[in-house]
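Peer 1: Multiple structures follow.
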Structure I
Amino acid sequence: MQKFLTAEQNIQTNDPMISEKARELVKEAKYVHEAFAAIADWLIDTVVYDAGPGVRQDARSVMTTKLGSCVGITCLSIAMLRSVGIPARYAHGYLPPGYDWGISKKYWG
């Protein structure tokens, strides 16, 4: 379980800007699902999807620029969750044509 709580190359869990924001967002949460929802809502409301060339996709860059692709937003969400003690991991997949999950069709954190 520890590996889902620690920093990685593109998931800067210990970055002060990331961890401070995550702690601020979850300070009123009593349960894990409330903390998760607070972080997810902030990401949805704050980060603009941008998969253009030159947009860095690590957690720190997405936090700084508020721009990211599905990969970058996933890295930031994982970093924020881990920084408040919620285990998180990167997963990706594919939904065939005709299926709609309503959100990202490739990457999930």
Structure II
Amino acid sequence: MNIDKFTEKAQDAIAKAEASLAHFEHNELDAEHILLALLKQENGLVPQILKEIGADPNQVIEHTRVALAARPKVSGTQGQVYLSSRARQVLSHAEKEASRFKDEFIST
């Protein structure tokens, strides 16, 4: 994964997802960490889309937080960060979609 292929907003979401690992005491970045970062992104597209389809972004945020909090915690999360296979799939799919739309960058 080449982070330079991501827009600033996408890079910000990945950085915030990674930063949330310490809060949840996790060392594996998963799809839900990315989702939570996208949901909380100021002026982000994800909350707007959820509203358009009649979903409450705050409710999705809360469900995502609960799911993340229920996962096993790791002490000493200051070390190596791992990317889960699901997170890899999400990012790989995003890259393929950008290619399909002939976009130079991966966006949110």
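Peer 1: Among the shown structures I, II, from which was the value 1.04 of Cα Rg over 2.2 N^0.38 Å calculated?
Peer 2: Computing Cα Rg over 2.2 N^0.38 Å on every structure in I, II gives 1.04 only for I.
Peer 1: Can you tell which of I, II yields 1.7 when distance in nm of label points 7 Å out along Cα→Cβ at positions 20 and 84 is derived from it?
Peer 2: Label of the originating structure: I.
Peer 1: Here helix-only ellipticity at 222 nm (-39500 (n - 2.57) for each DSSP H run of 4 or more, over all residues; to 500) has been calculated and equals -18500, so which of I, II was it run on?
Peer 2: II
Peer 1: Given structures I, II, which gives the highest value for relative contact order in percent (Cα under 8 Å, 6 or more apart)?
Peer 2: II
Peer 1: Moving to a separate point now. From I, II, which structure was distance in nm of label points 7 Å out along Cα→Cβ at positions 52 and 68 = 1.9 calculated on?
Peer 2: I
Throughout, read-outs are computed from the coordinates displayed, never taken from laboratory work. This is a predicted model, so every value here is computed, not measured. Cβ atoms are built from the backbone, for glycine too; each structure is taken alone.
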